[in-house]
Structures are given as structure tokens and as C-alpha cells.
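In what follows, structures are represented as C-alpha cells.
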Structure I
Amino acid sequence: MKPRIALVTGGYSGEAEISYGSTATIEKNIDTEKFDYYKIDMTPKGWFFVDDEGNKSEVDKNTFTIEVKGKTVRFDAVLISVHGTPGEDGKLQGYLDLMGIPYTSCDAASSAITFNKRYTVAVAAFSGINVANSVLLFKDYQIDNAVLNDLKKLKLPVFVKPNNGGSSLGMSKVSDRADLDAAIGKAFKEDNQVLVEEFIPGREFTVGVYKAKGTIIPLPVTEIISKNEFFDFEAKYKGASDEITPAEIDLSLKTLIQNEAVKIYKLFNCSGVVRVDFIYNAGSRKLYMLEINTVPGQTAASLVPQQLASAGISLKSFYTGLIEECLNKAKA
């Protein structure tokens, strides 16, 4: 019998739109000769199995099983294609851990930490990785004089963004302190925590890293040149950026970026595929980590599929590798 894979999509946030796009790509490239897969749509109204004809039936959350043609289907593994909560922040992973079902992503702890941008950069900085100076704001706590002083210490321009999430929703670049309050208010509409972070001038790079057959593998580096003022939601998902893969950089910079990405993958105990974003400041010759995406997009416009194509790796073999790594890890 072929392993039964739950391909989980949707989610509870504005990033569900991206999840459905990623899932469409994955569905076309799952090796059905090796795996039987079942699409599970996770929505605020419930979790539903969607069959080939688009019919929906509810998932039994007590056992994470579905009924198909009168038979109960139990899953051997879960391929997570949920961006944002609950698929990227560790909540789904924690549930699956309780169910004893392996999955193709970072574990609950790593997912929760990396979903929180401030905690991510704090862990990275503690381990000697270069990050931008930043201040974290909480919606439930008044911005007192101490926090105001911390904000004043940040050099303009700054980025103001929701602290949790990965799709640049609610993000602003602020060059005038008079605009800071409005930007913070915009970000608070997306999250109850807001990160205010110093802008680092330089070239923006991103690289996917994944584990297959027990080996951590960095993909080719992509340079991102946004047509907007910064790499916002429109630039990331609506084509308002130029993405050069492989990046036109010398070997030493390519090696630095890939090695740092692998180091970060190990530091945060990652699994599956992640994407690490960087800024390289040529003046200081320093590479700064921006963030880690533990469920990177898989749409036609997404960066990891571009990098896989550049590396000559088919999507079918890539997804097969992720699933097999997950299954093998569960057996170990």
C-alpha cells in the first residue's frame, strides 16, 4: 500500500490565498505512483477533505482521519502547505505531534520561534548572526517613555511590520518620524505585535534550504530587486519585483550566503524546506539576516520553485524527497 499523505492547505489568515496557489503547484507535482494524497482545506469554519470533484466532507479532528467511500483513511504523513496561522506558527505541528503523525516542516517550537520575527532575530543575534536593530511593540501594552526612547534610538528610515507572519501584509517603510504612528496603526491591524526595525541599505538576497536523505542542501541564491520602495506584498506575490536566479554575484558572496543559510537552518533546528532572507551591505561587507520562512511559497511566482529550476531539480523529485525525508525521520 502506498503511503497516504494529507496535503493541508488554506489557513486562518489573509495568507490563505497564497496557500491555495502553492497547493495547486504541489498537486500537479506529487508523484501519485508513490503516494496517495488527500487535500485537506483548513478554514475558520472547519477542516474539510476535498475530493477530485470538489466535494467536501469534514475531517474528524479527534483522530485526524477522513471517510472516503465508507472507509476510514488514516494518514502516514502531512505535507503542510498552509502559510500563516496555524500552519506556519507551530499550532498545526503541535496538534500533529499529539496525533503522532509526521509532517514536512519545522517542528512546533522552531515554527513558533521563526514565525515571531523579533524572537527570530533575538536568537540569531545571540548566536552571532548579524541582524538589524529593532523594537517590539505590543498592542495590549501602552507605549511608555522607555519604549519611546528605544524607538528614538532607531535610525531612520525604519520598517514597521507585523511581528508574526511572512507575507509582508501591513508593512511600511517610514522615513519621517511624523509618519510612524500611522504605520504602527496599519501593522496593528494585522497583528497584536509590531516590529519597528532599522533599514539596512544593500542588496537583498534569498535562498532556500532543505533536508533530503539526511543532508542539508542550499539552493541557488536569488537577488530581489523590488519595483516598489521595498519588497512588500505586491512585490512578493503580484510580480512587482525582478527576481534574478541565480544571482549575479561572485563565488565568495554566493558561498557566504549559502553557508550562512545552512548555519541558520541548523541553529533553528529546521526541517523540510525553508527560505532565509538577507541584506548584504557592501560598505561594511556584512550579511544581515532578515527573516526565516518555514513554509515558503510554491506558486508559479514563488522563489523556491525558481531556485529549484535553476538547480535542475524537478518539483516532483523535490516533493518526493521532502515526503520521504519526513517518513524516514518518523521511522528512525
Structure II
Amino acid sequence: MTIPAHSAQLSVYWRLRYRAEASLFFAFMTAFRLLPVDAASALGGLIGRHLLVHTPIDQRARRNLEAAFPDKSPQELAGIRKEMWDNLGRTIAEYPHLDAFRMHGDDPRIIVEGLEHVRSAQGTGKGIIFLSGHFANWEILPITAADYGLEGGSVYRPVNNPYVDAWTVAQRTSNGPKHVISKGPRGTRRIFSLLRQAKAIFMLVDQKTNEGIPAQFFGRMAMTTPAPAVLALKVGAILLPTTNERLKGARFKVTVHPPIVAVAGDDHGRDVLNLTQQINDVIEAVIRRRPSQWLWIHRRWPKDGDRPRSRRGKAAQVLGGNGVGVDKDGSSLT
């Protein structure tokens, strides 16, 4: 097992621990890879709905769903959770097969609606930010864009285990954008550079970030990344919400929604907050149509007593004016 360059400073304990974890992970991935993509997806779904559904983390999904859909019966919510776990199991099993997904060719596994919005955005000569969340198999969006011919990069949060992270990045780049951008100041500079070259950026914007700004999501405040709004206002990038839905087995429908228009006013903080709220509204509307396609196991909403960790996160609790704590130059994107 090759040691990734960025893990060279790991202690012996962590290196051994990460190796052990990675060995188990790679054993599963090898087994899934040996199967045809449809069989691997089906097996993953079986594991998800019969095993993963019984893990402790299912309790978080249960609580999130009960809060988001107070009018649904326990039976309805249980059905949503079961389908969610089926989808997650399939998604995991599909990772070794990311090179099999195409919107073109003899056996296209992806259909796309809303390509007119992409063509219109390309016609502006500006960079495009594709905004999405953890819908169905969330790796399908950048793959679809690369197959369509768009150049750019995907923003991601590195996996803690460096061996697994290196493998995951290799899978993503095998059939998707060649630029994989980790979060942080260096990644922010890379994003600005690509957008100024009229390239595309792919971002998942549905996770909690304590350094974010407060925006409504399913009737509750959720700390949300301001990065897309700041980028749109700073460099004029086009915001294109894009979602993914599992049709049957290992086949998907990607939908590109109408753009969210960024209009700069006199109050930069308020502009960022308004744009961020519009993004959350689109994500929520898609989830409500088919909730089992979203990953409900995230800590999306704060618990009682939670406090933002950073100065900017604390300022973000102030609704209105420039109190949302977003730097105009975008130097502190989340």
C-alpha cells in the first residue's frame, strides 16, 4: 500500500490505524469491482437497507426526518429511511465503477434535463458554479459535466484516512473533472482562477459549517456556506442549481435548474445572505419532492447549545447588514 505524500508526517500509530482501516475498505471495493456495475449496485442496496439501516447513525436520520416532516406518519418516515439506506449502499458500491457512467455511448446510464440552462450560461463567457447536494449518487454530477465537455474542478472535503482519500480522488478523476479542489485558502485561490478562466466549479452545499451564515432550511436555521454567493458577486459566476435522482438501479437523471441570479446591492452582507437563502430554498424544494434521495444522516442543523467556532461564524449569527461576516474579497470562503 503506497503512502500518500501528505501522510508522511503521520505518527506510527495513525499510520498503522489508517492502513488497517484502508485494508478493510479496499477489500470491499475490490469485491464490488469484481462484479458488474448493476450487480455491485444491487448488492450495495441490499447491504444498505438490511444492515446499514440498523446502525446507530440511523437515529440521526430519524430525528432529522421527524423534524423536517412533522405531518408524515412513522411508517412513511421509515420507508424514506429504508430507501435512503438502499441508495447509500448502492452509492458506496458504485465507487469502483465510476468509470462506467456516461450520458453518451452504447449504454448511457445518465439522462439530463435542463441543458438549455448550461448552454445559456456558457454563452455569457463567465464561469459556472454548479450547486448540488448529497442526492442519489452525488459523484454523478461532475462526471456528467465532464462527459458533456465542461472543464473545471470539483470542491471536496478530504477523507480523514489518507489512503482512502487518495483512492477516492483517483476514482473521481478517472471519469470526471481533472481538478479536485480541497477546501481551504489554497483551494479558494484555485476556484477563483478557474472561474476567471470561464471554467466550471462543482460544489455540494448542503452540509453544516460552523463558519457559515445562518439561512432557513426546512423551517430551522442552518449554518450554510456563503462561498457560492460570494463567488457569484465577486467574479460574476453563474449559479446553476443541479440535482440528481436515481431512476432504477445504477441509472440516473440529472436536472439542471434555472440559474439563481446574483444582483449586487448596497449591502454586501445582505446580498450574500439573500443568495444563500435562495440556494437553500432550491435544495429544500427538490428534497421535498423525493426525500429518500437525500442523505439525512448529516448533522445539518445545530444542537441546543451549539456555537460557531470562528469569529466570522459568530458574526454570522447576526441577521442583517454586514453582520453575516462575509469578506468582500472572498478571502475567507467556507
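The numbers here are math on the coordinates, done by the rules we state, and not lab data. None of the values given here were measured: they were computed from a predicted structure. Cβ atoms are built from the backbone, for glycine too; each structure is taken alone.
Structure values in brief
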item: With helix-only ellipticity at 222 nm (-39500 (n - 2.57) for each DSSP H run of 4 or more, over all residues; to 500) derived as -14500, matching label from I, II; result: II
item: Structures I, II, by FRET efficiency 1/(1 + (r/R0)^6) of positions 156 and 212 (r between Cβ atoms, R0 = 35 Å, to 0.05): label with the highest value; result: II
item: With distance in nm of label points 7 Å out along Cα→Cβ at positions 36 and 276 derived as 4.8, matching label from I, II; result: II
item: Structure from which 1.25 was derived, Cα Rg over 2.2 N^0.38 Å, for residues 60-187 alone, options I, II; result: II
item: Structures I, II, by FRET efficiency 1/(1 + (r/R0)^6) of positions 92 and 268 (r between Cβ atoms, R0 = 35 Å, to 0.05): label with the highest value; result: I
item: Origin of the derived value 19.1 (mean count of other Cβ atoms within 10 Å over residues 148-155; candidates I, II); result: II
